[in-house]
Structure P
């Protein structure tokens, strides 16, 4: 017999998308494991949230589990190690973490802490990222790969990095960058030279939402003619020995392994031809794009991937080896930039449901049909009382007609507002009963599937889509969403999620499913006075970096969690953005705001509309709220962020 927890695992698909890191304990709470292989240790997410609440850290809160970054680094390294050993590949494998995926220092440092054991390095795509990377400790043999368009200052900083001892690779994205490189090279000592990489614009394209990142119309990369020109000019300047790397990138979240193999084959061929031109190239950067299976379907769907880490490594290693052997050139060191794969799992946004937004206001008292009610109301009442499993389809159609009649009569002034209200409640009662009968049928027709979407609950949830899951809004990226408690009980509602921004786009109404995209999410009925928490899973890649300040909702509270034999340890808490900080980022100065409000109050006091004491109290209240958390408090609780 299937237990409630087993049913919950299936409902939310945890075992499909969780990669072994997530589960449910006997209490019915969501738990996090530090690695796929270590199921004995677990952190109870509800206990963590309650602990944080006692410390004055309220939802929404971003929970970081750095051990999951470590586990992903190991998993990636192990996959390539196995492939290299199996195919007797003569080169090696290294990784560089693209800082753009999540620049948070705690994330980057955790990656380097484990990655340095395997000479894993960093990738920077801007001056700010490069500036930060130069101060971080890497292993001596790891790389610092520099992608993106570069000006003179960027390249000067890259030479500075090489002079400081970093193994810097400047990847040429456009021809003008070569001029700066050659000029700085003339001024530098030979021992302080960075390496140079060439980014090729492949004919091959990727798959998924970022398919346009590859192909002939791609934003980045040099054409074949430009590559030959770079090599010619480097040879002419006697600097060809600096050219060490060929780079390509065909997109993020690559869903189809076949597309990846095609790109590897083309890039390996270009690499081989360049090597045969007496260029001392020995690094092949295969870019990022290794996908995360957000929905667990293991398909080429946009939020999934039809391959595992081991399959990815096998195809990359074997394809490159085949081409290089065919061209009789040495196997290169494979460089990989799989930032999404490394960081997505480690972060969970936990927030609370504040209330339910009703589709229609339900009747407070039972609706009773009276003799003087309009005929349309009386007929809706008859439909409600006599609908059955045999006639629900016919009665639902009748109810739709009566609703149209109800609004027509109201617009003509023939029925009262009270009559309209009674008719609306009766209509929705008929719909709910029709839906119950329809869901019991062997086949649910499209009109009743649409009715279910119409009847779904709308849960008002304490977060901003634009801040915390912007890819859901901008790209229809799916993220697994699950309650963190009550998971030993069957959910009783079908719901969508509405955020607290004043924007109609601030909703989540598409959810992961093994075979489809669900229009509703199974959630529990809200219990008055009891908190209900849900978690947005796998949000560690790009969401923080891409999140915006819509409505000035800033960064949520943050906690770093270590999982040990006793459960969990909260190692660090970072307070979320308060009102004052959010305003400062929009160029409002605290002093000017306070002065402006004092001036407003002073005018009212001067006109005799406020007392001195009343005005002073207003000013005090206004100024005290500048330290409030930008998100909503519950039940009037103190929402001020107390700074120590």
Structure Q
């Protein structure tokens, strides 16, 4: 008698029902959409939604519908052309207060969305996504290095009691940007001693003594090899930071890679929070911790425009404030930052590295009872129409976000307060993911079509349909009723695979389609091994039900061996691979698991339903 445990039937039925539920949203597809978010992170109201609808209608932009989602406005369009038209219209009028980014909106019914179900995300080569191309300001990397050397040289000369008039960054030897530091020394100074000290302080410099109309100067120049090294460092650091920021935002299957000498392209398939992504990725933000200058009058400096030596003028809560030029620590020296809410409001918990922690300990110990401020610095590009031409310029926004009296001695652990929740959360994310080494500016943004061409996409889809159809027909003809059972199991296998991809949020790419086709072949292979074992048992004179039982039991070891070896290769590719290779490995690995489940459990359950129990079977249709 051929039996199968009843609990296994319930397990298979439950798994299939859940798989169908999770795979169902993928059937409905997606529409191109525009995501609009406020720059101050406040939620968009229904009244604002109506304002945008009326504005788009007045601009002749056709859209399907709009709705609010997580405080952002989503506008769905019938096609990409209208989507781009809508983006341009919104950016032209509302760019100062709102961020408009391209996205996709699923057509999944609200009931399915309400329980958290989402369609399986597709890779850029299948459905596109957000494509951003950034220009890296490599000259800023050299300037930052020189500014650091400037501070080191000034500090070394002062400590050694060697006089100097001024130190300025210069461009020499025909350089288009600053590549050296020139230190002016007064008459009668020991030029030789100062030169030796500068060479010792900055070994990278090629140092020489100049005789200028204004007097004697010592000049240090960075060699070209050091400049190239600094440029490469800046780009690599930006690549790392962008990858960290994408990971912090939870974007699936991102591609962040260098393009050419000074550009970085970012491909983000399957994203839903594109407005936030676009705002966070390119933000060049860092912090500086400085002591407040309490000896000079900030109001007088603001009115006269003359800042006292050794101080910088800022604004805090609408009032002028003078800060000392010496920087205690910067955002680059932070090791971690986390957002929390305390009795003081939104708070960012900060930890500095050892070197900055020592400076902070020394500063707080020597300045108890004096105020210290936190300066937030952000660099961006601003494009305006001047005389009918687009003019782009770099803008640096600096604002004091916190100023408090040093109440006790501390080193590398402290808190930053005084911000709203959105700014505090973004600041923690930016600091945690790392600061961009140099500014980068968006050069291009677009919805990416299939990177391999629509023709290749159609061929990939056709290959999947033709391949599966061929397998289905062959199995039905060669194994008859058992072949139809195998076909049903294969369909269930594809549904399970789609459900797993949707649950994991893993983007399906063109190589992933190849993985599905390979999975179907491997699933068929398992059924073939089982059926051929059944036929062999029948030829040995075993009864029909005994042959079925023996076929499933004796074929298990061969199926397990072949799938486990492939699974090992798939896991290695999943862990070590990137891009298309990893996409293929994900589908292959999941496909092995689903094919084992459907071939060994699903197939046996169906065959037992057809031929199990106390039935007397004279001949199996196999």
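Assign the value 14.2, calculated as mean count of other Cβ atoms within 10 Å over residues 13-20, to the correct structure from P, Q. Structure Q accounts for this read-out. Across the set P, Q, mean count of other Cβ atoms within 10 Å over residues 197-204 reaches its highest value in structure P. Match the computed value -12500 of helix-only ellipticity at 222 nm (-39500 (n - 2.57) for each DSSP H run of 4 or more, over all residues; to 500) to one of the structures P, Q, and report its label. Matching structure: P.
Of structures P, Q, which gives 15, 46, 29, 10, 0 when P(r) over Cα pairs in 10 Å bins from 0, in percent, for residues 69-172 alone is computed from the coordinates? Label of the originating structure: P. Tell me which structure, out of P, Q, gives 100, 73, 56 once Cα extents along the principal axes in Å is calculated. Matching structure: P.
Can you rank P, Q by distance in nm of label points 7 Å out along Cα→Cβ at positions 21 and 261 and just name the one with the largest value? Largest one: structure Q. Each of structures P, Q was scored by distance in nm of label points 7 Å out along Cα→Cβ at positions 189 and 477; the highest score is held by Q. For the structures shown (P, Q), Rg/Rh (Cα atoms, Kirkwood Rh), for residues 277-460 alone is largest in P.
Bear in mind these aren't lab numbers, they're just calculated from the coordinates by the rules spelled out. Predicted model only: the values in this text are computed from it and were never measured. Cβ atoms are built from the backbone, for glycine too; each structure is taken alone.
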